[in-house]
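Student: Right after this note come the structures.
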Structure I
Amino acid sequence: MMRWFFRSTNPFQPSPSWMVVSYIILGIWAFIVLFPLYWLGITAFKLPVDVASGPKYIPFVDFQPSLHAWREMLVENGPEFVLRPYSNTVLVGFSSALIALLIGSLAAYALTRFEYRPKPGLILIFVGCVALVILLISLGVIWQVAVASGIAIFILLAQGIGRRFQGTMGNSDIAFWLISQRMLPPVTVIIPIYILYQQFGMLDTLPALIISYCAANLPIVIWFMRDYFQSIPIELEESAFIDGASRYQVLWRIVLPLSAPGLIATFLIVLVFCWNEYVMALFLSGARTQTMPVLVSAQNGVRGPQWWNMSVLVTLMVAPLIMMAFILERYIAKGLLVGAVKG
């Protein structure tokens, strides 16, 4: 009996003892992951005295559930108190995630199917011209004049000294440069973004949040989808080209259906980032465009955090994402695993 318990029948079948240990470890990890969600759910149905008097874990045993926090958030404060930030979060989150997915997927496909050889010198000239445009706008120059001046200077420099630069970059260099943009925390660039939107008159507008979220999450989409497109055999596209299909027909009829799991998984990941964005929303939004993360942080009042109200708002925030994850679970798993094993 003891030998059977510790012996494995084949290399791909663990012994019963290892299976027991594995299930114990997975059970502990599942408890660690799921307990915060459980605590969040029960806190939303506690009275303030139940939250302040000590940890109480089991409804109807340690405390009596109450809808006090839900009435305060959804009824006493008025429907607009939660409805407007919630609708802003939904609109900005889905719009920015979809736009970033569209642009990033096309860029990722181009990086896997075409060869680019840009010169680093021209890139530095372009970055310098963009910095000059931002500086001129911050100094009070009309943005139309600043942009036209930047374009003219870039053309002159590119035609003049741009040809003398030696060396080129490859697709891998471009991809690494794109993902390196995520190394900077958003707070390091929020002040220039704030000044730029202030000059354009776009503060406290939904387009400002959508553009910022797209720019912040575009490198993630390109990096994920580039790896996914590399797993699709190029021979399928070459066969379609031989049969007379155009590039757009290949994209629509071959690449798009095969990349659906990767697109869905990437969309959900980017949606989570957009849904939970706080720093940009705090600086760029106002009373009209306030999002749910900013509203949740506002519940940290003078007398301390109002955990019962925050639990209600956070529950409303995470519920749609959890439902989407359950519905699209098989696409997410397939999309994240493709490309993990090569050869």
Structure II
Amino acid sequence: MSNPSLGVVAVGNALVDVLTQVDDEFIENQHKENGMERGAMTLIDELRAVELYAQMPEGVESSGGSAGNTMAGFASFGGNGGFIGKVADDQLGKIFQHDLRSMGITFDTQPLALGAKTGRCLILVTPDAQRTMNTFLGASVELTATDIDEDLIADAQVTYLEGYLFDKDTAKQAFIAAAEAAHNAGHRVALTLSDPFCVDRHRSDFLKLVESHVDILFANEEEIKSLFMQDDFDDAKSAISEHVEIAALTRGPKGSVIVSEGQDIHIEAAKVDKVVDTTGAGDQFAAGFLYGFTQGETLELCGRLGSLAAAEVISHMGPRPQASYKDFLSKAA
């Protein structure tokens, strides 16, 4: 087993997020006209992305993508990490690259020279803080197994795979290549299921990936129920315990449950004065959990760190931390 210098290397969609606040009527009208699903992620093409962007009120634009958000949180804790993802050789791609590198995250994936533009996610936040995402994947899904930097992965304790990337066969192959590189180096593989609709589309392939290549699974309540086609959370929780070493299952205001070695560790949700935007809550929970895990902390403390990070991000607009996480370890302890 190698002695890694990095905590986590993430493999995911390299996207720029555009967040704006809308009323419920905006979502309802979009559902009638375009089938938009409230509270879920819908894949859209470039033409639809341009159209929707023109209809959205002015918002906040920042580098995003689920795994990229997690790495931003991981870096905020003080963790050293890397990222593997595909942007285009365009202005948005350069912005995304600069943002990650400015946080100290290693990001050297070769940009796409021709074809699709850098992907983006248009996020509509309603008054109840629920986020509805519309994603033009663009260059991000052009990631292939040849983009997997095996040396970078071998230098990380955990390789973290983003489920949103699973919509293309070449990306699935990239996941397998990354997982095999991690296990060949004697390190762990983590997966986030990302979205229940994503799980619905690829349930069989996700199950194969989990059973054969995943040590740590992140999922929310709806995602884990979708994976095992269960209506009851406890039934789904029991099912996952047979497949992975650790499952970190989030339940919003109900907190989270860490499942490992036949035991359930219940973590309370950290208090927040006002929930503004739930975008990035799961991403930041994973950031806190993985930071604790790579520091050798107990699973209970890992869960508390995740809860604190999630509480911070839902207190403001945007999926990345606006306050440093560096004092969270002492708070959680």
Structure III
Amino acid sequence: MLEAKNLDKEISIKKIDNETANIKIFNNNILMAIVGEFNKNLIQLEKLTKTNLFFRGNSITVKGSKTSVVNVSNSLMFLVNKYLVTNSIENNDIVYSIKHGVNELDDKKKRNNVRSIDQVIKTPRRSIIARSKKQSEYLKALQSENIIMSLGPAGTGKSYLAVSVAVTLLMEKKIDRVILSRPAVEAGERLGFLPGDMKEKVDPYLRPLYDALYDLFGYEQIQRKIDNGSIEIAPLAFMRGRTLKNSFAILDEAQNATSTQIKMFLTRIGENSKLVVNGDPSQIDLINKSHSGLTKSKKILKGIDEIKVIEFDHKDVVRHPLVSKIIQAYQKNFDDQN
């Protein structure tokens, strides 16, 4: 658990009555980061917690129900700590701070942890924190286990977190190479008819992984790593016959791989290597969906203690709050039809 040593010197919370609290944030940089441009973060807090927030000087006054006032106070405490630990406040930190505060209120034994941040991965461009218990579990597994499988809906951070840990280990020279792979389903993994060299043929299928790399580490730094072979982008078909040593390999969109292909990928593991298999069983693009090997592989491998399986759900979605609602709506529709 990470908590800034000077947290109590940066924020003061005074309860006026059961429905009102006054929060003072003494560092202007922290205050402005939390308030956001044109007060957008406070407006989002108001909307999500059904409270009224009044911002003046270095003070934020919270009015609402007893529970919501405590929740917002805890959220602001968490956000101050988040800034002190990572030097940034991002849009989705607001949503997570509220979830975090509610979870702590629901569990009296953990109320003292409302200030803390469980996991932090620091990259050159931003610091990544675990935004749910499953994400925290996933980050720990990515750092301690050799083979990890993660299953769950879009927006839960499966690929983003794996890429952040992989390239951080590369930058720290704990591994020699990062390999990013996806099954190129649309081309049936027969890429010869597409124009360009292998990288140009595969790039459209691997674009989300590139986006994560550039977002975390910057274009120039990542391009140098790609050019010198430290970061390798390859379709799943090109992994056959290799043994990976001192490497971190990620198979993304594994719901579009067969059991045989996933077996092939997992058996590439060599000395001082990590393998990650990510996928969303609800988004299979194969013509025959029964050929998907992700869920089957999870069942086949469940008896191997050394393989860590993390299963996310809509509660772990960290994109726009609407993503979680969309996922739930589609899942309900699917359940109603079956």
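What follows is calculated from the coordinates using simple rules that are stated; it is not laboratory data. Predicted model, so just to flag it, every value in this text is computed and none were measured.
Student: Which of I, II, III yields -0.35, -0.60, -1.10, -1.27 for log10 I(q)/I(0) by the Debye sum over Cα atoms at q = 0.06, 0.08, 0.12, 0.14 Å⁻¹, as computed?
Tutor: I
Student: Where does the value 37, 17, 11 come from, among I, II, III, when Cα extents along the principal axes in Å, for residues 92-131 alone is the thing being computed?
Tutor: Value 37, 17, 11 for Cα extents along the principal axes in Å, for residues 92-131 alone corresponds to III out of I, II, III.
Student: Thinking of I, II, III, which structure, once helix-only ellipticity at 222 nm (-39500 (n - 2.57) for each DSSP H run of 4 or more, over all residues; to 500) is computed, gives back -11500?
Tutor: II
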